[in-house]
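Below, each structure is written out as structure tokens.
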Structure 1
Amino acid sequence: MIHINIGSNLNSNFGNKFDNISIAIRLLIEKKFFVKKISNFYETPSYPNNNLPKFLNVGIFGSFSYSATELRDIISFIEKKIGRVKTKKNDPRVCDIDIIDFNGENLDIDNLTIPHKKCHLRNFVLFPISQIDPNWKHPILKKNVNVLIGQLDLKSRIEITRLNKNVNINS
């Protein structure tokens, strides 16, 4: 299975943060990513500057018949289509899509590292995965997602909010 995390903390020409994430998922589906499950929206403060708009994130998992680099290229296209402009690290953005795990592979090629280098340290990655795939294990660390959540510091575990709102991929 392939795990992808999608985040947004700015409005775009397509709408608000919720809309940006929903559009990104619809575009992935159009590009032949088969979605098996989608998490609820999760909200976290911006890092490292909590004064910036809060982030929304969702996790999705599914399958894709082509390579990880082809998926990365599709993701780059989708981010640009929604309006992402690469700026400084941690700056606000309309759409950020990361491949977290690609069928358990360990890749470091062509500006693509899988599993995502810091996924095991990110509450906005781990909590959605725990919701949709509680048996997932980190491909390198071989630790279950809930063990990884338990290893987060207390602040990371309490500053994330699961919203009672689902992605709308039908409009």
Structure 2
Amino acid sequence: MFFELIGTIVAGVAAALLVWAINRSLKGRLPSWLVPVAAGAAMLTATISSEYSWFSRAQSHMPEGFVVAETVEETQFYRPWTYAKPFVSRFIAVDQATARTNPSYPDQRIVDLVIYGRWARTAKIPALFDCAENARADLVDGVEFGTDGEVMNAEWHTMDADAPLLRAACTDI
């Protein structure tokens, strides 16, 4: 966040200096309001560019074996450009590389769901997916495993068979 703020300020200062230098070389023929307008436009452009490029930058830094399963796009009234094209503010990735299965229950697999958010900490949540029953259970306090690997005390949530999160968790890499 700090580096993006610095980048935005640098973009504004650079644009202001460029317009100032052009005006000086033209011996003051440009209107005086053009310098601050150029600085503001450059800062706004840098901010918008940073918002829309965040998702691709975050994706490029994900470890191998992570697959983006769901994205959340937002529009906000104080960012009117988001009504034309919403931006991705957070997404869920499935860590397929560390998926675990039990031979007694081959249709169930435990994967880590990693939640990325712009200006938010990354969260990692272990989840159990039943690929045959199209269901998910979060592995939270109170969930236990029996001696044969049976899951007990889990709160199962049914999912659509074509849910992106289920497909990403149940797909082998």
Structure 3
Amino acid sequence: MQKLYFVRHGLSVMNQIGYFSGRTETDLTNQGIKEAAEAGKILKSYGINLIISSPLKRTVHTAQIIAQEISYPIDDIVLNELFIERDFGPLEGEAYIPNLGNHPGVETVEHIIKRAVKALDYLNTLADFDNILVVSHGAMGRALRHVINKEIPYSNSPNFKNGQIVELI
């Protein structure tokens, strides 16, 4: 892997109303669909030769839209549980709380960072692919970014915008 790109899924219905969706399935909004298409148009020139997605439908839908835009075979999108969103436990479906930290019943910061380490180890096994795109969620994106660059903290670091493209490696 020479380059690793990350895209947070497009705006979802639960994002739009300001609720934690974590592992809860939620559809993309019309704006989220447009964000995914715009990301795809930009990514056309990046030479993406592998797309990996969280298995949640908002990320799969985003990955599929991007794949169509860059002429990548939709059936070749790899779904991997390591890239699933943070488990918000009792906060799923509740109004968003800023600076969540380690809230009782919610997947701990330490656990999501350990998952990000495993995800990066997995990505490093994919030597046949030069330019990898991961389509995932905000918390996992921050965890991956922190694992790759320890100077950027997980907590209190800038969030990824929906549909934002970030070069991690």
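Where a number appears in this text, it was derived from the coordinates with a stated rule and is not lab data. This one's a predicted model, so the numbers in the text were calculated from it and none came from an experiment. Cβ atoms are built from the backbone, for glycine too; each structure is taken alone.
State the single structure among 1, 2, 3 that was used to calculate Cα Rg over 2.2 N^0.38 Å, for residues 83-122 alone, giving 1.25. It was calculated from structure 3. Taking relative contact order in percent (Cα under 8 Å, 6 or more apart) as the criterion, the largest value within structures 1, 2, 3 is that of 3. Kindly point out which one of 1, 2, 3 the value 11.1 was derived from, the read-out being mean count of other Cβ atoms within 10 Å over residues 139-146. Computing mean count of other Cβ atoms within 10 Å over residues 139-146 on every structure in 1, 2, 3 gives 11.1 only for 2.
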